[in-house]
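Have a look at these structures, which come just after this line.
We did not get these values from a lab; they are worked out from the coordinates using the rules stated. Just so it is clear, the model here is predicted, and its values are computed rather than measured. Cβ atoms are built from the backbone, for glycine too; each structure is taken alone.
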Structure I
Amino acid sequence: MADQLEHVGQRGDDEWPNGPDDGAGEGAEDGEGTGDGEGTDETPAPIRARFVDPEATPPAIEEGAWPPLVIRAEELQAQIDRLSALPRPPDGRRSTCIVHPLAEEPGLGLAPGVRVTLEVLLPGERTAAIRHNSSQVGFCIGGSGFATVAGEKIAFAQYDVWHVPALTTYFHENDGAERQVRLTYSNAPLLEKIRVHFVDAHPPEEPAGRAYGSDEIAEHPIAHVFEMREGGPMLMSYERLINPEVVEQRPLHWPWQEVKQQLDKLTALGPSYRGRRLYLLYNPATGRTNGTSNSFFATMTVRPPGIVDRPHRHASAAINYFFSGSGWSRIGGKRYEWSAGDLMLTAPGWLIHHHASNDEPVYELTIQDSPLHIAMDSLMWQEDLKLPYRLLGSQRGFETNRASAE
């Protein structure tokens, strides 16, 4: 459906009486504010709504999918070399976004809600501190170094993965002798689309952790939550609305060598196994949404030689980085070849797809926005094309035959 608002005029921050956070005027008592405070009674520029009737026949979900895209290792290497040759930027971030040709401003990404940024740091370099309300999953594809996130120092090596929670101050440093190369996955495109992406390029220094107050809900003489009728809808007080349960988001680190020790055990599963040989890099703060961050999950997969996955599909988008081996994917009926060092949008959303390894083992990192979909109750998933799809998170999921395959 087309845009619902016809934009006629918009005020900048300097045009609002007290800035964009205009509230109670100076000297106002606690409680209800005075609206515009000391602002003027100027009438805002008119904004008119448009009325757009829905299409008689909605387009099929597959019709809106972006086509799969392979970014070859040679293309990435050329960008790494280009970034390395640039003069050091003022903020120290030698970076470039990897953007799908169908992406449009605002919210450029490799998938509609996923931004992938290629970042380089030369030996001895450090980035300036920054924070934003988007969260990130970091992945080192070359060299080593450390990330300092919310005051916690994470020393990482090649193929390590780490999580940067939203609104935490962080920076990266290369204390090694080799060039440091990272892929960063962010949900910034989604926030930019809805015009609420906040970036603070000069954040305050943060101690480890983000304890800004008690995690306990304050006692109150009224009932915060109560039923309207037994087993039915409920009502919640404003006091609870603005003080929800706190789930601490911490920086986490998954060293590749430790993950690989567990991952390689999955190669013992025989060819009869009807599943995928992977582990989710699980962040317990994401709870039932099974995420690495609240928007994405990151999985590490091993594919023994000659393995062909069963076709399946899901509403979530998937981006794979293959860092060992080679193989092919069939997506929407078309075959795509890939090899070590390639980055690929492998599942643009609801297209039937599956992957296969050639004559050597394959290791890969996959990023999907499944946790976001589970939170929105929109994660349609069809694990077996002979059976109906299910809405994961609110309907029972799927099972494998792992017990009999081991």
Structure II
Amino acid sequence: MRRPRLEVADVFHRHGADWRRANAGHVSLGQLQVMSAIKQCRSAALGGHIERCEDCGHSRIAYNSCRNRHCPKCQGAAAKDWLAAREADLLPVGYFHVVFTLPAEISPIAYQNKAVLYDLLLRTAAETLLTIAADPKHLGARIGATAVLHSWGSAMTHHPHVHMIVPGGGISLDGTRWVRCKPGFLLPVRVLSRLFRRLFRAALTDAHAAGRLAFFGEIEGLCRREAFAAYLAPLMRKKWFVYAKPPFAGPEAVLAYLARYTHRVAISNSRLVALDERGVTFQYKDYRRNGQARYRTMTLSADEFIRRFLLHVLPKGFHRIRHYGLLASAGCKANIARAKELKCLNRAEFVVVGWTDPEGRRPYLGALLLAYYDPSGRLVYAGRAGTGIDTAELGRLWRRLRPLATDKMPLGTPPPRTN
């Protein structure tokens, strides 16, 4: 892959030392480690190996990656590996994209208390979604969600928010059926916004009362309980931003979309335009504008660019990708299997698109690979079936299916590797 013309590492190489000296005593160890990792990534400092073509003998030196989760160069492979591991967890339903955003007034508190506030944001957003979905007045089902924390806006300002990818339905509360959401509609965002606001404020107040929050500089006065309560009071009259985007076309679109969010960093190297005496020029989106006018460029001094980039260094060990409800790690596999089983019960017709090889003493074939037609007429992978079929029926299936075998994949996206 061709190296970008300009990288964040170039900014650190040229201006990092001066920035560290000017901000000595105000830079965390984590931020210093991120700067060092990005500067050394894919350079001789980290060592490397020699790659040689077996045909022509051409060789080249490939330097090792830093693998830091804040490095713009290291996220492509990490995202690819993560998505491959999640393929088997996709359900054959439409997916929604839901965004929960903290008000700007909370941002300085969040920056000084990242571990606590980011955790509260993720947990209260998930609790809000699962609670409203379970309410019989709305969906009346147990749902799942994958949540990804982002702390930046397009211009790298501090803007904490959570992206959640949510299947369009869930398992009924009694566990006997699959409950579909209404076409193009998941849950009412006004109801989500109000509950999110209430839950987050309660959790934030509890954290303050327990002495888990620290305040410095301009907000140092918020350490007093009365001042903190007075600061939060106007926010309870303010509308908190929750946004739900229309559903995706199918599971393959979900994977493509997830790749854009799961391992993104504050700014990618591809957005950098210039590094000169004026500073760093980069592309960003102005969401107050529409159409092509939304795409603009901004120039920041090198010091301000570095400051903004390092705003988004996460606390050590913090998990910014989390799974909730049906997709929570403890019961994810069983829940996915049950959801697919209930989806099959609710559908009148499936299309056999392939089969797996037999295992052990089972003859002919293993499991049937099934798909269904979505509203647009595309085949979407649904899952496997095959248990409970006796040998005679397997033989009849094999004799019918074998002549129909083809090298052409009938699905837009191949089934998960486990199939």
Re Kirkwood radius over Cα pairs in Å: value 24.7 computed from one entry in I, II; matching entry is structure II
Distance in nm of label points 7 Å out along Cα→Cβ at positions 292 and 308, calculated, reads 2.4; among I, II the input was structure II
Matching -2500 (helix-only ellipticity at 222 nm (-39500 (n - 2.57) for each DSSP H run of 4 or more, over all residues; to 500), computed) against labels I, II points to structure I
Candidates I, II; distance in nm of label points 7 Å out along Cα→Cβ at positions 116 and 364 computed = 1.1; producing structure is I
One of I, II was used to calculate Rg and Dmax of the Cα atoms in Å, for residues 276-323 alone, yielding 15.1, 45; that structure is II
Value 0.40 of FRET efficiency 1/(1 + (r/R0)^6) of positions 76 and 284 (r between Cβ atoms, R0 = 30 Å, to 0.05) was derived from the coordinates of, among I, II, structure I
Structures I, II compared on relative contact order in percent (Cα under 8 Å, 6 or more apart): the greatest is II
Working back from 54 (percent of Cα pairs over 25 Å apart, for residues 164-299 alone, computed), options I, II, answer is structure I
